[in-house]
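Have a look at these structures, which come just after this line.
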Structure P
Amino acid sequence: MESTTGTVAELVAARWGDHRPGLWCEERVLTQHETAAGAAARAALLADLLPAGAVPHLGVLLDNTEEFPLWLAAAALAGAAVAGINPTRPGPELARDILHTECRVLVTEPVHLPLLAGIGLLPSSPRARAAGRGGVRLLVTGTPEYADLLAPYSGTVPDPYRATPADRLLLYFTSGSTGAPKAAICSQGRLAAAGQALAQRFAVRPDDVHYVCMPMFHGNAVIAGWAPALAAGAGVALRRRFSASGFLADVRRYRATYFTYVGRAVQYVLATGPRPDDRDNPLRLGFGTEAGAADAAAFERRFGVRLVEGYGSSEGGAAIQWEPGTPACAVGPAGPGLVVLDPATGRECPRAVLDTAGRLLNGDEAIGELVNRAPNPFEGYWRNPVAEAERRRGGVYWTGDLFYRDTAGYLYFAGRTDDRIRVDGENLAAAVIERIVARYEGAAAVAVYGVPDPVTGDQVMATVAGRFDPAGFEEFLRSQPDLGTKMAPRFVRVVERMPVTATNKIHRALLRREGFRCADPVWWQPPGESSYRRLTAEDVEGPLASA
């Protein structure tokens, strides 16, 4: 492990003169020295392109190509900040993200130019792109014009001393389920410290290779994948976009030893057909969130690779680390300052009471919002004081996530604050029900959420991707010892593939919005009936019309 460094710029400059392979993308390979040199050239270009007195923000609208980490490193050297722009947010949403973060330079590639054409940010000619239009200068990688712009800066030596630990480096959008995404701030000091801490925790070596297949516009890929590799002098192998079928081939091709994941990525890899040589791979560790205990165990059995699950708010305000001895469904022990509070009163919730089957008996009072009372590295949101105040109310950090805590001090995830389902006056946690329904043999993926009850409160709805037999599902539910009497889904939507966001998280906002009024087949249990039957148009227009 290298000595502690205060800025990402210093970590980038430290790679100067290191001629080991350091960055792989498809058929292209750059040495560590070439990545530092490429970053220095881009930093010098950026300094000349940014208008005097402008906020030094750079938008990056790219897939996972070598240009993405090069511009991250360039921004660090230039004392600028990168806003990762999500290409799956087209039209006004895309324009909003670029303009909200005050990007004066936007780096993109030819494949994404159609996205810019309809929002007034696509100049009519290459010359206009270089000159700038509408206050945003456009750089299109992989074009002759781009190469010509960079050419004069070839040979620039990286200078790490323009940057300070307090300089903004990342503006990464949180994937909130309601409202416009918020741009969380991450400074050079915070990212450097996070990279060094993870490199130390996982004993990352210079000969390791980090496989980055999660989108780099998301904080996970940068903070948990790129940063620890940079801190340890390890290599980085990029996948333009995540591919479950290409995962193992890439790992072998690049000799990758470490990867990060979010959402359903692990589940998609497991869904590919098993092969007798699956364990013949160089991986030693995967680090991420939301794989779930069952899938993590299945991944280790099949590939011989341990997955380390953790919890961390995107903004950095709270984190939970799994430790040996953690119960199967728990995330980990509550660290200093972590408490579960009732958002209405601000009081600490009673400890969870679990029966021998692991069923939560007092969810109505035990489930609350996870709060961090200890000092934390949350650095705020860009131009969003209302959201920032909501996170920091009362002088502590409110995560927006529901948890409960058992008598031994272990924390259990119960969903987002808007995932709470109130059935017959009782509060239920969507995540708890989801873990149970995920055991159903035909389910490749499961999402649980609330839909309005025609009379009052909510009803439980589940979306199941995979095979579904209504009689078999009903029998399965009856056999689950930890399924409470009000937890059984009233509605079950059956899909071929679960809708997900660009970061492979289940698109719960879309599922909640569509409810049972959707194009997919829906099965339901009408009031007073114990069997599932197909939902019809007459049901929707009749007894469910007011829901």
Structure Q
Amino acid sequence: MLNRGIGSWPARRARKTPDRIAIVHEDGPEDGGITYRALHQRVLRLAHALRSLGVARGDRIAHLGPNHPAYLETLFASGVLGAVFVPLNTRLAAAELAYSLADSGSTVLVHDPELGDTAAEAAADTGVRHRITLGPAAPGAVGYDDLLAGAAADPLDEAVAPDDPCMIMYTSGTTGRPKGAVLTHANITWNSVNVLVDSDLAADEVTLVVAPLFHTAALNMTCLPTLLKGGRVVLMGAFDAERVLEVVERRRVTYLFGVPTMYDALAARPRWTTTDLSSLRTLTCGGAPVPARTIDTYLARGLAFSQGYGMTEASPGVLFLDREQTSAKAGSAGVPHFFTDARVVLPDGSAARPGERGEILVNGPNIMAGYWNRPQDTAAALTDDGWLRTGDVARTDDDGYAYIVDRVKDMFVSGGENVYPAEVEAALLTHPAVRECAVIGVPHEVWGEVGHAVLVLEPGARADAGADVDVEEILAHARTLLAKYKIPRTVTLAESLPRTASGKIVKAAVRASHAHP
């Protein structure tokens, strides 16, 4: 084949395992799913249809919608043509989506019919020339199934090189405008190989994908590696704890990815203790460190977590903690993935010794080509010899296992001492009354900055609707774990914390609401 990118994966799989099920849409009709042969045919039809709309090599094709087979078909069809796939966050407002569409220069937007109004508004003043709706044809949009029905399925084999752009994934944009990380076909392939090596995925894998596919971990750490191996992906359009447990049992799911809040929600359901979870082989958690009590809850059911650390710019895998080390290296993000290298450096660029805190730098074939149309940002993020500056602070132990301390920008200085909010948050979360927390630095006339904690309490942690839990008790608990200067001076109780679609707390929003308690 001339195509050496991921657009060729359906064709390569169809010639090896044509009758094996590739995709099951849990929110769709009750059928046997889409085989690799059928996926290949549908991808070819979509590629021909897109070409008839004028899509050519290098053009950008955007997708807006929940997890659906069309998401993957659009990704692969883009790769068949040498076009570039642009996944969009369904939680964004029309104006935010318009920015990504205009910034990427997308000419085609594939979208869910329920997001038709938002898609039309977002695309109105951009370079989008065609909207394709996954439902019936609508004003201003052609129907997805109609396009496929009228398209040819003749073979297509464009020359696509591994270093050609595959997708533009926009960062969460928690500070300023989001930046589009350009991930090449080689980036995605090598990241998938890392997952296959480190997670030991099998050809009979049944992977439940419930985290949104526009989140890089859901797409690149679970879905695509499974399809590369020839396993089965089960797509769910939205997270619902009760349904996830039911699907795990009914579909005999073997591989599941989530963020800590999702795993906590599963364990909080009444059917948690009775659901048959015996099929599960791999539970991967990302987005935030897994709290010790969550680890213990799952260990009680015979399930251990594989944890990791990554970022969009690394496709996203950087560090990985195997489930055998969950307890022995509790709190660690692990060691670098097999074909990836990472090091911790001090501000002067020298290597940090075990126990010293420094910035994580990453190198490997999974590191992005750069930011779309942002040469200055690319130069700031990548060193001259290709190492990615993550902006995250870590330390390593004597065995080389890394422990994420915090974001460089989230650190604050109190009385001349560096305070890393993630460390304080981890301590607060060990109190049984604390469900979620976020710590920020706020101005102080004596110490420069001090910590302020925003706490979400466990249900029932308040005696009644008008009586607050003893906050001083929580802080006293933290004093047994942390130095005095790290203890928050003030506390606010909240009903929830602002999070991105991938489950990360949006510190900028926390600061905006609570910087002046």
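When distance in nm of label points 7 Å out along Cα→Cβ at positions 12 and 380 is computed for each of P, Q, the one that comes out at 3.7 is Q.
When FRET efficiency 1/(1 + (r/R0)^6) of positions 36 and 236 (r between Cβ atoms, R0 = 25 Å, to 0.05) is computed for each of P, Q, which one produces 1.00? Of the options listed, only P reproduces it.
Once mean projected area of the Cα convex hull in nm² is evaluated on every structure in P, Q, the highest one turns out to be P.
All of the numbers you see were taken from the coordinates with simple rules; none came from a lab. For clarity, every value in this text was computed on a predicted model and none was experimentally measured. Cβ atoms are built from the backbone, for glycine too; each structure is taken alone.
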